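Below you'll find a set of structures to go through.
Computed from the coordinates by the stated procedures, all read-outs in this text should not be read as laboratory data. These figures come from a predicted structure and were not determined experimentally. Cβ atoms are built from the backbone, for glycine too; each structure is taken alone.
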Structure I
Amino acid sequence: MERVKHVIDAKGKTLGRIATEIAVLLRGKNKVGFQFHQDMGDFVTVLNADKVVLTGKKETQKMYYRHSTYPGSLREITYLEMKKTHPERIIELAVKNMLPDNRLRNNWMKRLIVKKSEENND
């Protein structure tokens, strides 16, 4: 099986639309011999993560949550704060939540590379 390298430019694209496209490529659902129990996906590199777009009022209303399982440790951050500090995580979290929660998900996520801008694209 050959893994192909895909480069996707996220500039001006909607977050959900690009995340579904990436999830399909990571799983290998676009290939002819796709099987659910095998890892047949490709490598995906996403450029311009800081230029991804949301529709509607999501830019001001969308929240990201994380919890360390200790009482009172729920942390929340808005989309705009996340875009300033870690724009790569926005795409990574969207793609991760679109993949099935099974043993293969970590392998799929290792093949995803998200870059903040077009500079130093290897």
Structure II
Amino acid sequence: MKKNTGFTLVELLGILGIIATILVFVMPSLIGMLKRDEEKEYNRFLKDLYLATESYVELNSDSYPDLKTAGGSYTITMKELIDNGYIKSSTLNPRTEKVVTESDTIKITKQSDGSYKYQYTVG
């Protein structure tokens, strides 16, 4: 007598249905987690740029008299930060997946409380 081993078509379809149901519930969570990770990576990138800019401006404060009064602003190019060694020329923007260009800028504005506001712009 021959013994059949293996799954029937109905059993295979049942397993595929269970797997599909699990994927329907798991995929939105995975996609959300990936988006949050991408956003965290981009925020770290911005924080690093802003810290480099802050250091550069503090050490060269005489060159930026507009930043001594509230409301004053100045725009720093990535070229300035790269040329002075504050960031590497190979720094990658995680949002665009491209290396920062020398024409990318960071606008610094002095707030009324003495803090600075930074705004990164892809050139």
For mean count of other Cβ atoms within 10 Å over residues 51-58, which of the structures I, II scores highest?
II
Computed 10.6 for mean count of other Cβ atoms within 10 Å over residues 11-18 - originating structure among I, II:
II
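For relative contact order in percent (Cα under 8 Å, 6 or more apart), the calculated result is 32, so let me know which of I, II that is.
Of the options listed, only I reproduces it.
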Computed 1.00 for FRET efficiency 1/(1 + (r/R0)^6) of positions 3 and 107 (r between Cβ atoms, R0 = 30 Å, to 0.05) - originating structure among I, II:
I
When distance in nm of label points 7 Å out along Cα→Cβ at positions 75 and 91 is calculated, the result is 1.7; to which of the structures I, II does this value belong?
II
Candidates I, II; FRET efficiency 1/(1 + (r/R0)^6) of positions 19 and 67 (r between Cβ atoms, R0 = 25 Å, to 0.05) computed = 0.65; producing structure is I
Name the one structure among I, II that helix-only ellipticity at 222 nm (-39500 (n - 2.57) for each DSSP H run of 4 or more, over all residues; to 500) of -9500 was derived from.
I
The value 96, 31, 20 for Cα extents along the principal axes in Å, derived from one of I, II, belongs to structure II
